[in-house]
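Down below are the structures I want you to see.
No value in this document is a laboratory result; all are computed from the given coordinates. Keep in mind it's a predicted model, so treat the numbers as computed, not measured. Cβ atoms are built from the backbone, for glycine too; each structure is taken alone.
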Structure 1
Amino acid sequence: MNGVIVKPEDLDTDRGLIQVRGGKGRKDRVTLLSTVAYKLLEEYLAKAQPQTFLFEGPGRRRYSPASVNAIIKHSAARAGIRKNISAHVLRHSFATHLLERGTDLRYIQSLLGHESSRTTERYTHVTKKGFEQLRSPLDNLAQALNLGETNKGI
């Protein structure tokens, strides 16, 4: 069975990281573990006491990719989200939000496990958030030289 493998010991709470094995493209990588998610995971770990995999299904087996997506869709519906949500959509949203917050594309590449930066660059076309706040370096230079106001309308 293909799919991500994460074990309880893969949580690096000191550094806020998770070791992910067999992710997209069957690649291993390290990604972020948010403090919010970890607090929820602590409760889950105490209650579920998983033995082998971080999230275990019936018979303590790992969930299949189809089961993970079904859980995500069910959770989205319970939260009132009407969009078509999947693990891939969450992965894409994660990358897009990091990019919108100014995270260097090389870090995003590493977090997603992309070998090529060209694969990660696909996310750059998705977001235009913040473009209205960008300022041309020429405008900055003109302001520094006090040329901005005197040459308007030329």
Structure 2
Amino acid sequence: MAYNLQIPVHDHWLLLGDFNFIRSVENRNKDGADINDIFLFNSIISHLGLIELPLKGRNFTWSNMQDNPLLEQLAWFFTPCNWTLQYPNTMVNPLSKTTSDHIPCVLNISTNIPKEKKFRFENMWLQQPGFLDVVKQAWGQPVKQAS
């Protein structure tokens, strides 16, 4: 079988959608999963080097809407490893169920950008009693050299 998805390794991209496949028997609430389809789907994901972005707060994204419903996770969100390094706080959040048999999801993309440690002078300090005395005293102290 040929897997023809060829995207440059360093590009940031997502592969998401309703794949109509599950990754394990736990992705459905009833017996009857096709193990061959599971192996094939996981083989493709592995071959492409994809990482799954997990669904937060819900186990299933589809229902057959019956009285005793079949529930499955059919919506999947994948990305290459470099995405998770660049955007480590990416989360998939399911929304409320609509009239559709599919659960809509929102992908929140974020990262931790370290805040720069800058000293900022506040003009209001000049109005504080004793401020200039504190600065004069500190200014006269010897500076320790880093070793």
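Assorted remarks:
- Entry that produces -12000 once helix-only ellipticity at 222 nm (-39500 (n - 2.57) for each DSSP H run of 4 or more, over all residues; to 500) is calculated, selected from 1, 2: 1
- Structure (1, 2) behind the derived value 17 of relative contact order in percent (Cα under 8 Å, 6 or more apart): 1
- If Cα extents along the principal axes in Å is computed and equals 75, 34, 30, the structure in 1, 2: 1
- Read-out distance in nm of label points 7 Å out along Cα→Cβ at positions 29 and 77, computed value 2.9, structure in 1, 2: 1
- Calculating FRET efficiency 1/(1 + (r/R0)^6) of positions 69 and 101 (r between Cβ atoms, R0 = 25 Å, to 0.05) for structures 1, 2 picks out 2 as the one with the greatest value.
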